Structure P
Amino acid sequence: MARILLVEDEPPLLNLLERYLVRSGHEVNACATAAEAWREFEAEPDAYSIVVADLTLPDGSGVGLVRRMLEWNGSLWIIVCTGYPFDLQTLGMAEPGRGAVLQKPFLPRVLGEVVEGFTARSSVA
């Protein structure tokens with residue numbers, strides 16, 4: 001399956017989504033802050049195939065974080081989680097079809113369906 005970097009500042013939601021993705025067979029690295037996520041990503045920028053990121057983080061912008069990650073690894077699949085309207089074009093993705101927006105609140109299975117769709121469309125495993 002996929003190696004996923006999950007960034008969400010709400011601990012109950014972070015734990016729920018991590019457990020769901022792991023039970024679905026994915027390797028997940030869960031982070032509660034932008035700084036923690038960047039440290040994990042920077043250590044192995046090519047190790048992740050999917051980034052799931054909340055756009056509102058206590059220590060920075062999820063948009064800025066994802067943009068930096070895409071500069072290092074343009075082949076990432078991006079899933080943005082937000083309670084606000086969001087246009088993926090603001091991320092400056094080279095391939096806009098490599099992203100999705102999930103409007104909060106959403107069920108974990110919806111995230112799972114998007115991840116499975118990405119894995120089916122590519123070799124993100």
Structure Q
Amino acid sequence: MKVLLDTHVWIWYLAGSAKLPMVMLETIENEENEIWLSPISVWEALVLAEKGRIELEPDPVTWVRDSLKKCCFREAPINTEIAIRSREIKLPHQDPADRFLAATAIIYGIKLATVDKALLKAKWLSTI
């Protein structure tokens with residue numbers, strides 16, 4: 001199975017957080033699955049750290065670089081079709097990260113691992 005990690009799932013997984021649902025932990029650690037990460041999640045993590053909403057040690061950029069070395073994530077590159085789809089999808093908010101992640105999952109035909117209620121309610125989006 002191919003799975004795109006939502007930003008919070010990626011951060012929780014690497015932090016060993018109890019917030020990460022067991023089904024997601026098992027999915028990420030199942031070697032038969034392909035785990036994808038969007039550059040949007042990197043951007044969002046850095047923005048959250050800049051705003052003081054999360055703490056990434058020793059500093060946000062080092063944390064991101066180290067985390068990408070620790071795990072074998074496949075990069076889900078952003079392209080024109082993803083940008084277009086991000087504006088076409090129906091979501092109750094305008095959060096750019098959510099829109100790009102949902103559009104990425106659609107364009108690449110992969111499931112989105114998320115606990116975001118707005119994304120989970122979207123019947124057109126395949127989620128875990």
TODO: For mean count of other Cβ atoms within 10 Å over residues 36-43, find whichever of P, Q sits highest and give me its label.
DONE: Q
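For distance in nm of label points 7 Å out along Cα→Cβ at positions 52 and 108, which structure out of P, Q has the highest calculated value? Each step should come with its number before you reach the end.
Values: P: 0.9; Q: 3.4.
Evaluating distance in nm of label points 7 Å out along Cα→Cβ at positions 52 and 108 on every structure, the highest lands on Q.
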TODO: Identify which of structures P, Q gives the largest calculated value of distance in nm of label points 7 Å out along Cα→Cβ at positions 12 and 68.
DONE: P
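Once relative contact order in percent (Cα under 8 Å, 6 or more apart) is calculated for all of P, Q, which comes out largest? Display every interim value, and only then the final one.
Numbers: P: 26; Q: 30.
When relative contact order in percent (Cα under 8 Å, 6 or more apart) is computed for each of P, Q, structure Q gives the biggest number.
Here helix-only ellipticity at 222 nm (-39500 (n - 2.57) for each DSSP H run of 4 or more, over all residues; to 500) has been calculated and equals -12000, so which of P, Q was it run on?
Numbers: P: -12000; Q: -15000.
Going label by label, the one that fits is P.
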- [ ] Tell me which of P, Q gives 25.2 when you compute mean count of other Cβ atoms within 10 Å over residues 4-11.
- [x] Q
TODO: For the read-out Rg/Rh (Cα atoms, Kirkwood Rh), a value of 0.91 was computed from one structure; give its label from P, Q.
DONE: P
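Rule-based calculations on the coordinates, nothing more; no lab input. Because the structure is predicted, anything quoted here is derived from the model rather than measured. Cβ atoms are built from the backbone, for glycine too; each structure is taken alone.
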